[in-house]
1. Figure out for me which of the structures P, Q the number 0.85 belongs to, where FRET efficiency 1/(1 + (r/R0)^6) of positions 189 and 301 (r between Cβ atoms, R0 = 30 Å, to 0.05) was derived from the coordinates.
2. Any idea which of P, Q comes out highest on mean count of other Cβ atoms within 10 Å over residues 133-140?
3. Just checking, which of P, Q has the largest value of mean projected area of the Cα convex hull in nm², for residues 157-284 alone?
4. With distance in nm of label points 7 Å out along Cα→Cβ at positions 29 and 293 coming out at 2.5, pick the structure among P, Q it was computed from.
5. P, Q: which one has mean projected area of the Cα convex hull in nm², as calculated, at 21.0?
6. As an exercise: relative contact order in percent (Cα under 8 Å, 6 or more apart), calculated from one structure in P, Q, equals 14. Which structure is it?
7. Of the structures labelled P, Q, one was used to calculate helix-only ellipticity at 222 nm (-39500 (n - 2.57) for each DSSP H run of 4 or more, over all residues; to 500), giving -6500. Name it.
Structure P
Amino acid sequence: MRSPGLPALEAEWSAGRQAAPLGVVDTHTAGNPTRVVVEGLQLPPSAREVPDARRWLRDSADWVRRLLVHEPRGGGLTCAVVPLASTAADHDLGAVILEPGSYPPMCGHCMIGLAAVVDEFDLVPGHVGADGRREVTIRTPAGLVRAGILRTPGAPSTVELTNVASWFVHSWNQVLGGKRVRVDLSYGGDYYATVDAGELGLSLRRESALDIVGLARELAASLTEHPRRDPLTGELMDVYQVMFYERLDDGETPSCRVVVVAPPGEIDRSPCGTGSSALLALRLARGEIGGGDELATRSIIDSRFTVRAAEVNDTGARPTVTPVLTGSAHVTGFSRLVADPLDVLAHGFEPI
């Protein structure tokens, strides 16, 4: 058997098809995957800043998203990040986030994954503090986030992610699964329609996954049929994420199990960074926690984040909180993704 090695095989294959590969580093954050593009993607000069790059990818090069996160190379949970070099004074790099169905404004688990890759492979200088923590500021479509990466010998690196300002929006009652429940809408970098699983008699365990997804789809369908407007601004809100939570509060730190379901019906394996931030804002608005307090969140697979109410601003029309999310990410692989020009599914297909 001929065995020339992967680099030689790739070069031979690519030359024969004139197919340029995209080089990626794969990670997982608390069980949820992130794919960071590190090679092969050329953006035009007009798309060097985050809003422009996001617009160009969405309107002119959506094949990149489909190749990176759609099947057969990705799946319903796969997210990708396109990092952007920056010379700006207020951030070290930019990030465009790609999901199976959209270009979301923010993704907590993706930014933890990106920060881990940046630190592991020294992709940008950043700043190292006296405690050895490396500080990297990232511009996302939702705004600036700051990642502090701390390496401890013999232990996984820890990322503290200072998220964008988060807030509670409003609540309403509706029938879900044949029961009348309260739905709370909060923002943590993205909007989340949130329901206390206890009101539904719903267990947030693996064996209830089909029930969880069914109820999430029912709620998402009602949000599509009856779009929500911000009660303060009147603006239409893009609400497509559904979050269920159950209170655990089994220790000194308030604790919740969190299950986020993204379209078309995928359960986040992590406790969801922006979802945990939105839940923090909700519990703060209810007076259940205060400024400086922490909330521990667990996922359906028992992976964990903590999120702290670092700064509370209640001077405006709508109180906000700045969440600091703590978690870890791990490298899972290195890939060079190609699109075979002879393949009718070369740029992928939407997850089912």
Structure Q
Amino acid sequence: MLVTGCATTAEAPQAASPREAQRPVTRLVLVERQTGAGAVLDVADSVETGVGQHGRVDALGGDGRYAYLHGDAGVTILDGGAWTFDHGDHSHFYDAPPAVVGRLDGRVAAVRGSGALAVARSADGAVTALDRDAFARGEVTLSSVARDHQKAAAAVALGTDLLTVGERGIVSTAAAPPAVLGDCPEVTDAVALRRSVVFGCRDGATKISRRSGALVAENIPFGSVRPREPLGRFGFRRQGSSLAAVAGDEVWLLDGRRWVSMRLPGVVAVNTTDATTVLAVTQDGVLHALDMAAGVHTGRLELLDAPVGTPVIEVGAGRAYVNDATARAVHEIDYANGLRVERTHRTSVIPDFLVAAGW
């Protein structure tokens, strides 16, 4: 992978000194599929800041501050300009102007950011560590990670440790020599939570955490009831611990060591609001609230016009945000008050993709 720098433009402001805020700052990075036009929406005042055009975008990832725009020839990194620094017993909140950080050229399959590191995995399984702290200075610094023992099918950081799942399902550190931690056959996703990493697997999940300074793996099997199709990507609330995923016409929730599921035909997007509640969007544009513990629907809202495209649900404290590409809007949902539409933010770009920054 190669790094490409970004020149300053009127629509692509460079990194500036952050300002500490009194409360969490919520921003939404919006990206248009065909042109790669990007904008950062500050939901407090519904004001957008343009962050340039970056060519066709096929997927968008985020880590709570930075957005990763995946195209045919590489990944563009954008700074949403809002983030939370978690001290464990309390948090600090910051904001800065949105910015274009830089670019990774090459066939990049995934980027996962957490803490001081981001991990880029190329299509051939090579893993590269990125200095995530340097992103704030408008710099992309790479350091190669030895991968002589297996190709990585998934990779993510836990603190300063790089964790990978190989093609044969072996979970290990990316150190030389690697330390084998466990197994995760047919890995589906990798996410970093506050104090752990979770890999989605064919037979459930594998959780990696640190106990007394040592990395420990814990397998969390589905049990007697298993999904009919593989899990999709996990949806989760930042600072939360429960994970939701789509598997065909089913919604699956992992809370602690317990898996539960509900059937929801046509489901295309999910996220969690708490340990037992999932928000879901179906192909007909309906937003659903599901009590997964009780196995019942608790809310229904006809929200999006067809075609729904690639809806995303981002969940913060008391509010959820759903992109509506057809209406060129983002809907702000008060999910604790009967799925009430609090506001609809009209957008200058078509919001085919959305990730949140600030949480």
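1. Only one of P, Q returns 0.85 for FRET efficiency 1/(1 + (r/R0)^6) of positions 189 and 301 (r between Cβ atoms, R0 = 30 Å, to 0.05), namely P.
2. By mean count of other Cβ atoms within 10 Å over residues 133-140, the leading structure of P, Q is P.
3. P
4. Details: P: 2.5; Q: 3.4.
Structure P accounts for this read-out.
5. Working: P: 21.0; Q: 16.8.
Only one of P, Q returns 21.0 for mean projected area of the Cα convex hull in nm², namely P.
6. The structure behind it is Q.
7. P
Just so you know, all these numbers are worked out from the coordinates, no wet-lab data involved. This one's a predicted model, so the numbers in the text were calculated from it and none came from an experiment. Cβ atoms are built from the backbone, for glycine too; each structure is taken alone.
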